[in-house]
Structures are given as C-alpha cells and as structure tokens.
Structure P
Amino acid sequence: MRYLGEIAAAARKAGVRFKGVHWMSFSPAEGVIGAAKKEKCDLIVMASHGRRGISRMLLGSETNKVLVRSRIPVLVTR
C-alpha cells in the first residue's frame, strides 16, 4: 500500500488527479475489473509485456484476461 502514497505524491507534483484504490481479489484480472466497476471507470489502461507464442501460453496474461472479460474498454500499452 505504500506505493499508492508514492504514486499519489508524483501525481500531485505533476498536477494529475489521482485516486488510489486498494482491492483484494483471488485473481489480478478480476481485481482490476472489480475495482473499475466499483469506481465507475470508463476506461482501463494496462501494460503488456508483449510476450508471444509458448511463453504467453505458459505464463498467462492478466492483461489478456481483462481484455476478454471486461465490458469496460481496455487500452493496452507496451
């Protein structure tokens, strides 16, 4: 949770509005979607490692799970 304070300070310094939310879930993807719904977000922004092929299948992708399961639009950056 300490990192949320650090991010909030950086956002204030940059003049960017920020609301930190700590959400507990069994699955990171479900946590992202649940928090986005609760906060009534209109966009989810996530990063991707850009893995392909067998490494993606073996390691999975929380970003991909959010893309598949979310009704909220998702913007993926790399």
Structure Q
Amino acid sequence: MFVEGMLSGVWVDELERCWREARRSSNGDPVCVDLSGVSFVDDKGRRLLAQMFRAGVELRAVGVMTRGIIEEIRESEK
C-alpha cells in the first residue's frame, strides 16, 4: 500500500479503512505500507501507524521525517 500527501484528519480514517480492507484480503500475508510520499503526519496518524505496526504491518519510508516517525514507533514498542 502506498500512502502520499498528509496523513492527518480524515485521511487517517481513510488509511485505517484501507488497511483493514487490505488485512482482510491478504490471506494472512504481511501488509506493507510505504510512506515515501507522505509529507506530514499528525498525532492521530502517528497513533494509527503505531497500531498498524503492533498488528504486524511493515512500515517503509525514505524521507527523514517519516523514517524518524517509524523509528520512534519501533523504539516505543520495544
């Protein structure tokens, strides 16, 4: 799944809906979320990403900001 733009407000709800649908249709295969196109993540978006990470989603990113957010999530889940 590729996410781009701002992960805030209603877009967090939309990502959650898409994630849940992808999880249902994945037949147990891991879900990967590529955040390379994301330019901003609000607190609600961070909470969703942490929830997704705990559920086994692989989070990927190339930008400094999004890589930093992923690293914070990984560290907080240890």
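Of the structures labelled P, Q, one was used to calculate Rg and Dmax of the Cα atoms in Å, giving 14.1, 42. Name it.
P
One of P, Q was used to compute mean count of other Cβ atoms within 10 Å over residues 9-16, and the answer was 9.9. Which one was it?
Values: P: 9.9; Q: 14.4.
Traced to structure P.
Which of P, Q yields -17000 for helix-only ellipticity at 222 nm (-39500 (n - 2.57) for each DSSP H run of 4 or more, over all residues; to 500), as computed?
Working: P: -14500; Q: -17000.
That value comes from structure Q.
So mean count of other Cβ atoms within 10 Å over residues 25-32, computed for just one structure, reads 9.6; which one of P, Q is that?
Answer by label: Q.
Where is relative contact order in percent (Cα under 8 Å, 6 or more apart) largest, in which of P, Q?
Largest calculated value belongs to Q.
Where a number appears in this text, it was derived from the coordinates with a stated rule and is not lab data. None of the values given here were measured: they were computed from a predicted structure. Cβ atoms are built from the backbone, for glycine too; each structure is taken alone.
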